1. State the single structure among 1, 2, 3 that was used to calculate distance in nm of label points 7 Å out along Cα→Cβ at positions 198 and 262, giving 2.7.
2. For structures 1, 2, 3, which has the highest computed value of FRET efficiency 1/(1 + (r/R0)^6) of positions 30 and 102 (r between Cβ atoms, R0 = 25 Å, to 0.05)?
3. State the single structure among 1, 2, 3 that was used to calculate Cα extents along the principal axes in Å, giving 60, 43, 38.
Structure 1
Amino acid sequence: MLFRHLLCPAKMNNLKGELLWQSVTIGERIHCISPSIRKAMAERDPEPILKRAKEQLDAGATYLDVNIGPAENDGEDLMKWAVQLIQSNFDNVPLALDTANKKAIEAGISVYNRSKGKPIVNSADAGGRIENIDLAAANDAIVIALCSAEGIAADNDERMMHCQNMLERGMMLGMEPTDLWFDPLFLVVKGMQDKQMEVLEAIKMFSDMGLNSTGGLSNNSNGMPKHIRPIMDSAMVAMCMMQGLTSAIVNPCDLRLMETIKSCDVFKNNTLYADSYLEI
């Protein structure tokens, strides 16, 4: 079986010679969909971006996702600026480079400091973006591999077909299987409630194959009232972790969610219990 845990030394504990690994949380809040972040990116204003980065790291994020959108005009310069800004201010924190602009991802990787972790290419799929696996392989990066091609997979047979195709492509290019993080695509409960168990089953399939998994977990609660979303997200992450989910793209400033992840890590024996475990 393939080694199934995420290669993140910052999250490693040693107990009686065993390596225990905490779940990897990827902070999602540096996103151009936010008006303040979009404005800061356009004006190259560091303060709003550094504020969001600090909030997420203080809340326990392992990686930060840097979503610059399509960035068709100045994407290469923008991604370079954002990567250098965040890493220089936060001790080379590892980043996920999130854009549809392939050249912008390459530009970000060219200035990326990997002393705390490999860059993540966010993302590839089994359709029009499959070449982002090639990009990750050429740059010794991790890639989030969406188990879709043209739209959402109809069922888990289709998800696993896409998973197999992307895994084979990555391995043929010399990637370690653990550097492809498979995303089943989390689906909104409102309107797709009957599909939620399929997502959980897909995560279990990845885990049984020794593969890493991730995804935009909060998609499940889109459209719900604000006070309900943390409840649903926390329940979902607990169920996913029991199926073998190894990473999630989340809002780490959601205290309830982060407490749930840390508690699940204890139950899964990924971290050693201490009365102060919520403070780690």
Structure 2
Amino acid sequence: MSGEAEKTERAYVYMVRCAGSQLYTGWTNDPASRLHAHKSGKGAKCTRALGAQRFAYLERCTDKSAALRREAALKKLTKAQKEALCAEWAEKNLPRLSLATRADAAEILDIYNWYVLHHTATFQVTPSSLPEYEDWVDSTRALIPLLLARDGDGKLLGYACAHRYHPREAYDWAVESTIYCAPDARGFGVGDTLYRALLDILDGMGYWNVYALVADPNPASERIHARLGFTCVGREPHTAYKFGWLGLSTWWLPLRRGNEKPEPTHSLTQEQVEEILGRYQA
């Protein structure tokens, strides 16, 4: 089934951390987009005045009515009670970023094969095997760090990576990005966190252009790419058949601009990568 076909009514109640340790409570059916609205000054009057920073608490509810009731209950809590709830939530849920190794291949494969079988985010239709993915992990991280996001219990929430856009040498400064979140981790901002860390790494390595190939339609993927500054530069109709005919859109993000000859790309040290990942830790 496609992402649209499988979508059911979603509703969440949340608290956003603002400047001065203030907390704003609200509800939404799209947490990542709502947080972006708050951070960009397009959300509530309170967050526009105080400056939203990140989710401090996020809870999935059965429907809008349940979210509104839960929102009302949270607003009745004292500041100390809210902070205790936020601390408990952060300990378990905020993503911890790390670098993948071959030993992580089975968990990564579980996420990817779910999309192979149930979603159009990938055009692959036959599940991959563990030996294939062990080799894929090794070859992928040999060029660019392969990033993982885990929760406080160690559960894998998603992964992000990039590979050469084209094997010919003139494309050395262009990569294609890949990101997948566990099915039950979508919509919580995990993808944003992984993607932003990956883009910082690619920028540090000296890449100029990042491309993303997105199944058309895939509104959720298009929203995250638009939020991150990508521009859709082309659409191909009737490209593939998986649960029906699909198109393919190409999204482009320039990390650098200019006409000068580019410097060669380069690897980052372990310390440099860890510093970047540290910017996105809980």
Structure 3
Amino acid sequence: MHLVEELARLCLRQQWQLVTAESCTGGMVAAAITNLAGSSQWFERGYVTYSNEAKHQDLGVPLQLIEQHGAVSREVAEAMAAGAKKRTHSDLSLSITGIAGPDGGSVDKPVGTVWFAWGLANGSIESEKVLFTGNRQSVREQSVEFALQGLYQFLVGQNEAADIDVFTRDLSGFHKSDSVHYDALLYGCIEQREVLDSLIEPLLDRKLDEISPIEHAVMWMGTYEFQHCIDVPWRVVLNEYIELAKSFGGTDGHKYVNGVLNGLAPKLRPLEVEADRAKGKMQ
């Protein structure tokens, strides 16, 4: 998984240690991490706290908190992340608690509801709820992807664009890339993020903060290219970012990216889209 490799580079560079605390994924995040050779240098340990008692005994989550809010809640996810970080003296923590199904869902918390929390090096804890679709295995796999994507986003997001730039240029293979285009995308998307979000948000069927961090970034870049890289045909832009979402996003994330960018194309590239429509090339 490319994302684990990027996390490894970032943790090694900062000399950070990571601990995970998983419930519904049953150790799948830890397995994805330890599949990478050398992960022992930055991965401290992984807790699997499937039961409420395990959350209490291993992570120090108060049973009263679980009774009050339920095991699948922001409060418990954050307590899991805080407990894992505190007990291992790690720099970073990641926790997951959710309902993978097929049973156990309710009206308020349907099957596919998953809470994530990330304990960051600056002492803060970030959390997010996502509703995944699909069968039990699909929900678990999507949860692993999202957890790692979220951690990477928060780690990189603590830095200024210039710091991200320096880090990225050190990555293996960067010399083969188009550095001018890379600069335009990195700095352009960060500087214009509010404008990009204002274009993207009306086409979403959920809140912006419920989108996978990777898919959000892919939409930013695609929208930016529609606006500013006029020399690149709109269909080329669309196809490039669908493929990017397939490679790094969640299971069906590319379909979501396709829908949003296809919706933006007539607004941002009206002449091109109209010309394709006249030629009968529109899907």
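Taken together, the values in this text are just the output of simple stated rules run on the coordinates, not laboratory data. Here the structure is a predicted model, which is why all the values come from computation and not from measurement. Cβ atoms are built from the backbone, for glycine too; each structure is taken alone.
1. Values: 1: 3.6; 2: 1.7; 3: 2.7.
Corresponding structure: 3.
2. Numbers: 1: 0.80; 2: 0.10; 3: 0.55.
Structure 1 gives the largest value of FRET efficiency 1/(1 + (r/R0)^6) of positions 30 and 102 (r between Cβ atoms, R0 = 25 Å, to 0.05) among 1, 2, 3.
3. Numbers: 1: 45, 44, 43; 2: 60, 43, 38; 3: 64, 45, 30.
Only structure 2 yields this read-out.
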